[in-house]
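So, here come the structures, one by one.
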Structure P
Amino acid sequence: MTNLCLDYTAYATGDWREFPDKLEQLRACFRPQDRHRIQVLSQAEEGRKQGASAFRIVKLAGYIPDQTEGIVIVIGAGRGSAQITVLDCKSGNVLVTYPAPGFRTNETAGVAIARKNIYDLILDGILSEFVGYDTNSVKLVVGIDAVYHSLRNTAAPITLDYSHLPSTPVATAGDFATFLGFGHRLGSAPMVVFRNVMLPPNMVRPGSPANATYKVHFLSKAEPAFDLGTKKVALLFPANHGRQSQHTELPDDWQYETTSDSVAQIARWMSERTTAH
């Protein structure tokens with residue numbers, strides 16, 4: 001199977017960065033003229049674009065008024081990898097992004113503890129470097145995707161999928177730290193955790209649909225694209241505020257298979273959702 005069509009760019013993240021042989025198997029499933037569309041997105045670039053996307057959403061929600069001094073911290077986590085990004089409130093510019101481990105499915109206690117320690121080290125460094133440990137200057141902490149999934153079956157004060165963001169953040173990083181196991185030093189900094197959300201009703205612009213749904217994404221072009229992650233592949237439409245129009249779970253342990261069967265399955269799913277046949 002080497003002649004499948006692929007009309008959209010596919011951005012490979014997470015474990016695809018660590019298993020280049022599987023990435024080459026995937027490329028080989030498509031027509032030679034389409035193979036260049038499968039591109040690796042570095043963690044640094046993913047973090048920058050993810051952070052900028054999250055910042056746009058919380059600005060639209062009214063959480064960061066113009067001329068606000070301070071920083072926003074975005075924890076953009078997947079199953080295979082994560083990025084912790086710091087943005088300047090006033091300009092919206094990305095100041096730095098740090099690579100971090102993802103929230104693995106069925107991770108062992110030891111792996112979970114190591115991940116939490118790494119997150120605390122990164123967050124402590126951010127507090128030291130950017131605000132001199134003044135948590136009042138951390139105007140907002142945002143957790144998305146795998147952070148959301150890790151908390152959805154707990155009592156953590158997340159914003160449920162496809163619901164409105166609150167008019168103001170109702171929880172603190174300290175509230176979430178109890179469930180996440182990291183971030184206690186952020187204390188009273190406001191924090192929201194979400195995946196697919198609508199703006200607070202009072203922030204919907206006149207003439208705009210009240211139920212428009214937003215999702216953090218890393219696309220910078222108008223064309224649809226595939227988000228090829230560790231746990232799933234999704235088709236994204238930027239015009240739809242980054243919402244995943246379709247997605248499918250990746251087979252378990254696709255990274256370690258000695259055959260290319262799982263990769264071929266992924267390729268077929270992607271090809272069926274392109275327009276050239």
Structure Q
Amino acid sequence: MKISRLLATAALATYLFSASASADRVVLHGKNRLNRPSKETASLIVNLDTSFRTVTHKSEADGLQDIVKLISESEYEEEWLYLPDMKTWYEIGRNETSVRHGTHIEGSLISDPSGLEDILGKQKTFTFYHFHPIDKEGTYNFVHELWLNQGSRLGEKNREPFYSKMAYLFAVHGGVPSPGDIRKMSRLKIANYKKSKIDVRFKVVSVLGTFEYSLTKKGLEKFKNVNTDPNFNKELEQYSSRIPKLLEPKNFDLLGWLATTDYKPFIEKMASGLSSEYILIKYEPLRK
């Protein structure tokens with residue numbers, strides 16, 4: 001079974017952002033706005049109720065630990081804005097759907113921060129966070145196939161640690177930014193380039209850390225419209241082709257992964273393998 005078939009595909013999401021901005025403001029508006037009232041929750045949750053948005057007051061590190069739990073518990077994606085100056089998480093995902101295709105999950109949602117314009121305009125920086133659910137069946141099939149093809153020679157006593165570490169690897173791989181994530185990020189980054197001084201960041205959470213994704217300065221200056229620019233679509237196709245190659249034996253040291261307790265160099269190499277002169281992927285371990 002090909003690895004690419006097992007990956008949990010990321011949200012097919014729509015951003016309700018305008019293409020206008022000012023130095024101290026990222027203007028948010030669009031069709032189908034829902035200025036939802038807020039409901040405070042003690043922890044980050046996947047909220048499928050469109051009548052309200054959740055707000056959680058906690059640190060970035062504590063919020064990320066909540067998301068790590070959700071990765072293996074939920075078949076739905078969720079998205080938040082984290083405001084570090086306020087230590088507050090605002091849920092912005094709505095209309096979440098989840099469709100199973102064989103051994104992988106395809107999630108979709110609408111990213112709707114409408115109603116938060118005034119709050120966001122007072123921030124120096126904020127971050128979009130979301131996660132890709134783990135398909136437990138797909139993970140098992142992936143790990144089992146690896147064991148049969150490459151791991152069984154290690155002996156039965158190594159079977160359990162092999163399954164455990166390979167499940168981590170698969171989960172991390174499933175947490176890399178999808179082509180859809182790159183397109184969404186690029187749309188907002190290009191719209192606000194040289195117009196807004198607010199530092200807006202985008203990150204996907206995986207079980208061992210986060211992947212931050214952005215356009216390089218060269219990418220910001222090269223691409224004009226992510227929907228119609230053939231150069232951008234070509235770059236996105238090339239990015240898509242790099243994802244399934246990350247775990248090929250020639251690109252990834254599976255035995256080294258099994259032998260180590262320091263995953264960081266392996267995942268940093270994975271992020272580097274996804275990056276180009278136009279798209280930058282950076283890995284950061286979770287802080288304990």
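The numbers here are math on the coordinates, done by the rules we state, and not lab data. The model shown is predicted, which means the values in this text are computed figures rather than measured ones. Cβ atoms are built from the backbone, for glycine too; each structure is taken alone.
Below, the figures for the structure above:
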quantity	calculated
For 19.2 (mean count of other Cβ atoms within 10 Å over residues 41-48, calculated) the corresponding structure among P, Q	P
For FRET efficiency 1/(1 + (r/R0)^6) of positions 177 and 217 (r between Cβ atoms, R0 = 25 Å, to 0.05) computed as 0.40, the structure of P, Q it came from	P
If distance in nm of label points 7 Å out along Cα→Cβ at positions 233 and 257 is computed and equals 1.1, the structure in P, Q	P
If mean count of other Cβ atoms within 10 Å over residues 73-80 is computed and equals 20.8, the structure in P, Q	Q
Label whose coordinates, when distance in nm of label points 7 Å out along Cα→Cβ at positions 129 and 145 is calculated, return 2.1 (choices P, Q)	P
